[in-house]
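Student: For reference, the structures are reproduced in the following blocks.
What follows draws every value from the coordinates through simple rules; no lab data is involved. Note that the structure is predicted; figures quoted are calculated from it, not measured. Cβ atoms are built from the backbone, for glycine too; each structure is taken alone.
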Structure I
Amino acid sequence: MSNKRVEVDLSPPLATIYLNRPEVLNAYDEELLDQFKMRAEEVFNNDDVNAVIITGRGDKSFSVGADIELLEELDVETANVIANKGKTICNMIEETKKVVLSAVNGYALGGGMELTLACDLRIASTRARFGQPEVSLGLIPGFSGTQRLPRILGIGRAKELLFTGNIIDAEEAYEIGLVNKLVTPRDLLKVSKNLARRITDQSSRAVGMIKQSINVGYTQGCDEGKKFETESFQKCFEIEDHIERIKKMKEKLKN
């Protein structure tokens, strides 16, 4: 087994983070969480990177969640440690100004699905499967899945998935709005990278402000979100990036 549980491919303005335990379907253990946090911090602090893709090595799994041996060893205190490590990672993904996409190539279960929920966009291959099966083990999600899933799907659908532990296929995930795009396994990374590049063609500053405005509205309420949006709109005029973009748009409209 490789000790390099997380790998990064840097191709500015894009970075791809790989979960690298395909022999156990990219299940996480404490070492993987520690490595992910370290590598993600490096990527999120890299000024040359504007968009990040997270995916899993192999063609069977994004991540099936916790390594079963890890779950067997947890007690009250160590469960708190693992949950906080996972939540810290998901919060980093949600709070970075960079756009983060997950390319789901197979199973995204438990903490693996929670990782995708923290991402801004989810692209799934037709082989993808999603679920929060913790309840079947007498557990609940630990990386804030009970908070993010209702925001994405609505309370009713989220409760159904969380209460039953059902695993749904990629087509159903697309139909209920869990994923943004559904593609063939062969095209998964290609489509994900093309979408990421389409976003990085825009003003990275403006994209970051949009992401923050949405998140403030979700976490602090609509009024705070509106206030943050107005303040961000004003800040757009502090630099003249928009002037050049407006000129280019005017030229395009002439043709």
Structure II
Amino acid sequence: MSTGITRIADGFWNLRGSFRIAGLVDIGTHISLVRRGNGKFVFLDSYTLSEGQLQELETITGGARNVEAILNLHPFHTVHVRDMHQRFPKAKLYGTVRHHDKFPELPWEKLRTEQAKLHARFAADLEFSVPRGVDFVSADQNVHFASVLALHKASQTIHVDDTLMYIRLPLAARLLGKPDLLSFHPTLSRALETRAGAAAEFRGWAEELIERWSKAENLCAAHTATLTAADNRGDPIQTRLRKALAKVAGTLRTHQRKYG
């Protein structure tokens, strides 16, 4: 029986999980497991793991004692945080400002995942990027655009929650020549800060990301799917990111006309 855990590349695993809206529509979710250069492991995000998944993860890691940290990267992905900590109580627990506010009773590390000092701590294995020009924690509870994006340098794999969406069409559609799609989350227009310069800052951040992570070969996106080098029959990820940015050019122009 499948546990939903996929080896994306050497040192990087992704687990596709279930997340139902109003208990009905399953839009899915994910976590990733990274093996660090020191041989220890780090989770990116949280999920309530089944016994089968825990057993497979124990085989991969050699036991919970080898899990150094849990890095929660999306301020609105909070459902599984408490259970993840209970499963790996010795792992250092990191989260965003909203995680700290929502679960003040949990033993959070002082550094937050959106902070540069945290990024420097894990820089030997991971690079991080936080979108600029958008609200990191939106006052609108339905706007989940911003997150901390992570790149595992050894495998050139991007882990992203919501900010980017990868939609892989069914096989029948692909056989008819319909392409898969990498795009920015549709709530961008509502996530942009209502001030002058916000659209330009977001565009600048995206352009920097495209260049900085130009060698990325794999992408794991929450709620949607994974795009791996082995399965990619289309453009490389850098080209897909450029196209995604081009598709939101109108949104950015509209915002810039209104706010400057």
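Student: For which of the structures I, II does the calculation of helix-only ellipticity at 222 nm (-39500 (n - 2.57) for each DSSP H run of 4 or more, over all residues; to 500) return -16000?
Tutor: I
Student: Continuing with the same structure: Match the computed value 53, 47, 40 of Cα extents along the principal axes in Å to one of the structures I, II, and report its label.
Tutor: Label of the source structure: II.
Student: Ranked by distance in nm of label points 7 Å out along Cα→Cβ at positions 66 and 146, which of I, II sits at the highest value?
Tutor: Largest one: structure II.
Student: A value of -1.18 was derived for log10 I(q)/I(0) by the Debye sum over Cα atoms at q = 0.26 Å⁻¹, for residues 138-225 alone; which structure in I, II was it taken from?
Tutor: Checking each candidate, the match is I.
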